[in-house]
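There are structures below to look over.
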Structure 1
């Protein structure tokens with residue numbers, strides 16, 4: 001336990017203008033990150049071809065939170081879903097999530113396979129007829145009509161202009177979308193530092209009822225996060241349902257890995273460590289947390305790639321941290 005002196009306010013605590021200065025520096029750092037991305041990635045034809053090539057492309061539905069103006073939001077608003085053409089197919093409140101999301105199971109995975117109920121589970125296939133959808137940074141930008149801060153909005157427009165319009169189905173573009181969100185977060189922090197209501201003493205809502213069920217949703221960095229709790233009259237939890245972002249991206253990650261492997265592994269070609277890393281890029285773009293999704297923390301990311309020939313015979317196996 002921390003000593004009480006650590007928990008008490010300090011006379012030399014950081015004043016508000018210092019927070020503002022820090023926020024301003026973070027805006028500049030975010031702009032630096034985007035400039036670095038321009039110089040090292042977008043200016044490199046080989047990298048750009050890799051991003052826009054078919055190996056790391058998947059047409060899917062997308063889900064994310066938006067505000068009343070359809071701008072990206074992380075804590076409030078509605079959950080919006082768009083199809084592979086960018087058309088809105090659903091918009092709902094957190095409490096109604098079970099009307100829109102269902103979960104498929106497979107015997108070979110601890111993770112579930114969420115899908116859109118109205119479209120249905122068609123297996124690990126992409127396209128408009130498949131209920132597979134994606135969350136996370138690129139999904140948030142794809143479902144929104146823009147960003148709620150000016151500099152991030154400029155970068156949002158530039159990304160879609162560069163990549164040919166909305167929605168973007170390029171899996172590696174998740175990284176670009178993250179850089180735009182970092183800029184948005186820094187701008188928003190600066191706005192909050194300059195908002196006088198931040199110091200308003202009315203910061204607590206006193207509860208007047210004892211609810212027995214509640215659903216919450218936020219946009220975690222990895223994507224839309226659902227928490228659903230049921231309690232008894234004493235406040236003891238009697239039921240829980242969580243759908244974390246990594247689980248929602250699980251079908252898409254499996255498909256992305258398969259497509260990368262099929263596109264990269266050629267007949268007669270030796271499967272090298274470099275090839276394994278390029279396949280790994282297909283799911284690293286989603287920033288998966290297998291501990292969140294499976295409730296296990298091995299400390300390492302196990303990976304096994306088994307290569308079969310046309311007869312179904314094992315040709316080669318690559319393992320890393322897998323028993």
Structure 2
């Protein structure tokens with residue numbers, strides 16, 4: 001096993017898995033801004049077991065994205081075994097990750113995500129199933145508190161397993177994505193994690209990143225929603241300085257992102273890009289008017305025209 005995690009300089013940054021957001025284009029954008037590791041959108045092991053073509057296409061990536069990790073979710077150990085083998089053979093990423101913390105209702109109803117994270121025995125069985133069916137390093141992602149189970153309890157139950165990295169979202173399941181993240185709940189996991197410990201949750205700028213890193217005792221930071229409108233946050237952390245993009249910088253980002261989407265999905269993919277464009281212009285003059293226009297684009301020419309007509 002080539003464990004890339006041990007080769008990363010500390011502290012490192014990781015783009016969190018976000019459904020509908022962390023596709024290949026956005027992963028490439030984040031890598032260009034010095035994210036050290038990027039993670040795929042969540043991939044269903046059930047889909048990989050029964051009808052894998054669409055999911056395998058979603059997980060395709062470019063060499064520039066490495067180190068690239070595929071995150072799996074589900075509830076069936078046999079499906080996890082099959083998915084681990086399939087991803088290892090067909091996608092050949094740098095690592096596999098298992099989701100034990102997703103709070104989305106439709107995921108929990110499947111017995112996956114946070115529902116799986118509340119079952120210590122089954123969680124361990126699934127981790128073993130993945131480890132035994134791949135030569136890539138295996139990592140996990142969980143919540144600070146999940147139905148009465150603390151993250152430290154969860155990882156203590158796995159202390160003998162060769163888990164390469166543990167990412168802990170510092171909020172409880174009931175908190176979802178709101179409220180403060182608790183770095184001390186992450187720090188409590190440190191004695192039970194022999195691999196990398198990664199802090200996640202509430203990291204929206206350089207100050208919150210520095211605070212989380214100090215208090216959590218983590219080796220690195222995982223950033224999700226905080227990077228959606230500001231992917232250069234990774235560069236701010238890497239260079240320990242605040243970055244204020246100029247309007248030309250921002251328009252360059254929007255055009256680069258559009259080209260990457262078109263390369264991967266054709267111009268039809270620009271419909272998915274619209275949400276990123278509205279996030280990017282947040283806080284700029286004329287942002288409300290800009291958003292109304294950006295949510296209608298269907299071509300690169302339309303995007304370029306909208307940008308060209310903005311004066312800031």
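Each reported figure results from applying straightforward, stated rules to the coordinates on display, with no laboratory input. In this text the structure is predicted, and so the values were computed from the model without any measurement. Cβ atoms are built from the backbone, for glycine too; each structure is taken alone.
Ranked by FRET efficiency 1/(1 + (r/R0)^6) of positions 188 and 252 (r between Cβ atoms, R0 = 41 Å, to 0.05), structures 1, 2 are topped by 1, which has the highest value.
One of 1, 2 was used to compute mean count of other Cβ atoms within 10 Å over residues 68-75, and the answer was 24.8. Which one was it?
It must be structure 2, since only it matches.
Figure out for me which of the structures 1, 2 the number 3.6 belongs to, where distance in nm of label points 7 Å out along Cα→Cβ at positions 76 and 132 was derived from the coordinates. Matching structure: 1. Source structure of the calculated read-out (distance in nm of label points 7 Å out along Cα→Cβ at positions 156 and 284, 2.9) within 1, 2: 1.
Suppose you compute Rg and Dmax of the Cα atoms in Å for every structure in 1, 2: which one lands on 19.3, 60?
Label of the source structure: 2.
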